[in-house]
Structure 1
Amino acid sequence: MFTGIIKEIGRIRKITNKSGNMEIEIQCQKTLRNLNNGDSISVNGVCLTVTSLYREGFDCDISFNTLNISSLKYLKVNDAINLESSLTPTDKLGGHLVYGHVDCTGKILKISRIGDSHIINIEFPSSIREFIAPKGSVTIDGISLTISEVKNDNLSAFIIPYTYENTNLSQKNPGDIVNIEVDMLARYIINFIQTRNAKIIDSQESKNKALEEKLKKYGFTK
């Protein structure tokens, strides 16, 4: 589990394709502290497992399923990537709780500068529209952001100077694809409502069926 607060910008040093899967070698410094083989790490918002450690970086394997649903399939050597080590009980929760389980990808429509800050506009799939709400949280490429506005299937988020300078957002352009993970609280609330409504519908249908059978039994209907 993560917080969406990026600890370092790493670089892709090597990419190896493995029969539909992929292995990446990432160059970094700060993230290596207290990092061990088998640890979970967020790479552009995707939870991966460290498979090998080096003096200046580490390796991760990416399954074909993760490649299909995330932007990692578009990675190139020397790309800047957002890194965050997994959360520990003593860490500060500066962003919001993030699983590292990407829901889908979105496309950057525009990044506008306003004073020292920026606003990013992202187009997202309609399938996650019910999870996206103004003032709610969303994870973009592993970065915890607060949604400022939602119009149809577009969202905008305000980016403070620190976040812009200490993540790979400063190297993003319109048209770039980013990973999106919806807020887990929104996910559970929507799931609860949908499940509850389904039960109500099933219950009502059962009552209607029972009534129809009784009416038919006593000759009120054929």
Structure 2
Amino acid sequence: MASYFIWKNINSQNKNVHLWTTPSVIRPEERVERITIPGRSGELTLTEGEDIFESYIQTVKITVDGLANIPDVENWLTGADEVTFSTQPHLKQNARVIGVVTLEKISHNMNRWSGDVQFYCDPIKHLRESQDITLTENGAAIMNPGDLAAKPRITVTGSGAVTLRIDSNVLNIPECESGWVVDSMNEWIIADGVPIENACSGTFPVIPAGESIIQWTGNVTSLTISPEWRFL
């Protein structure tokens, strides 16, 4: 199968752009601080936090068919968006095209041009197609297929005092209203698209890699989870 990338929801093959080499599969570097202590061999390594990684550059070597196609391709390979590489076709990640995209003639006529494109990639990838999960059974199991803990958005159908528990994380909402959203990524409660201050206490739920049990108390009929599974 030919190598490709998807940028701005357009497959490179549909732009008459072809890849000379297969895109690399890159595992991001953990963000650390290295401290040298006088009189001690080696270094002391301190991590910035759990699951904190560095962005990286993914370079792809492309060829473009036809001189007339170059302006369109150059205008396409700009800015920031989501990118998918054919080596991991089920995943996407935020990225920005950086550097100069220079195309040079590689054929005797003007029909084939070649150059490098650099994508500055966010280290965390997500599924290209992700579905919400609706739970109606208290104590149901959920499987996180990703490499890292997910920080979901959970929409509550119910009202009154509600407690959510995923493994050891417990969040208390004293006066919940149906349709409120628990946003674990930003650590706030959202009502009608607007964050609410001081609406809860405890720890916002995360879903560790592997299987977890989701429990609740209160007048809850269902939870709708937008998990945003995370991959390296």
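All of the numbers you see were taken from the coordinates with simple rules; none came from a lab. Note that the structure is a prediction, hence the values are computed from the model and not measured. Cβ atoms are built from the backbone, for glycine too; each structure is taken alone.
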*Figure out for me which of the structures 1, 2 the number 1.11 belongs to, where Rg/Rh (Cα atoms, Kirkwood Rh) was derived from the coordinates.*
2
*If mean count of other Cβ atoms within 10 Å over residues 145-152 is computed to be 14.5, which of 1, 2 is the source?*
1
_When distance in nm of label points 7 Å out along Cα→Cβ at positions 49 and 185 is compared over structures 1, 2, which one is greatest?_
1
_Winner on mean count of other Cβ atoms within 10 Å over residues 25-32 once structures 1, 2 are ranked, highest first_ = 1
*Between structures 1, 2, where is distance in nm of label points 7 Å out along Cα→Cβ at positions 57 and 121 highest?*
1
*Here helix-only ellipticity at 222 nm (-39500 (n - 2.57) for each DSSP H run of 4 or more, over all residues; to 500) has been calculated and equals -6500, so which of 1, 2 was it run on?*
1
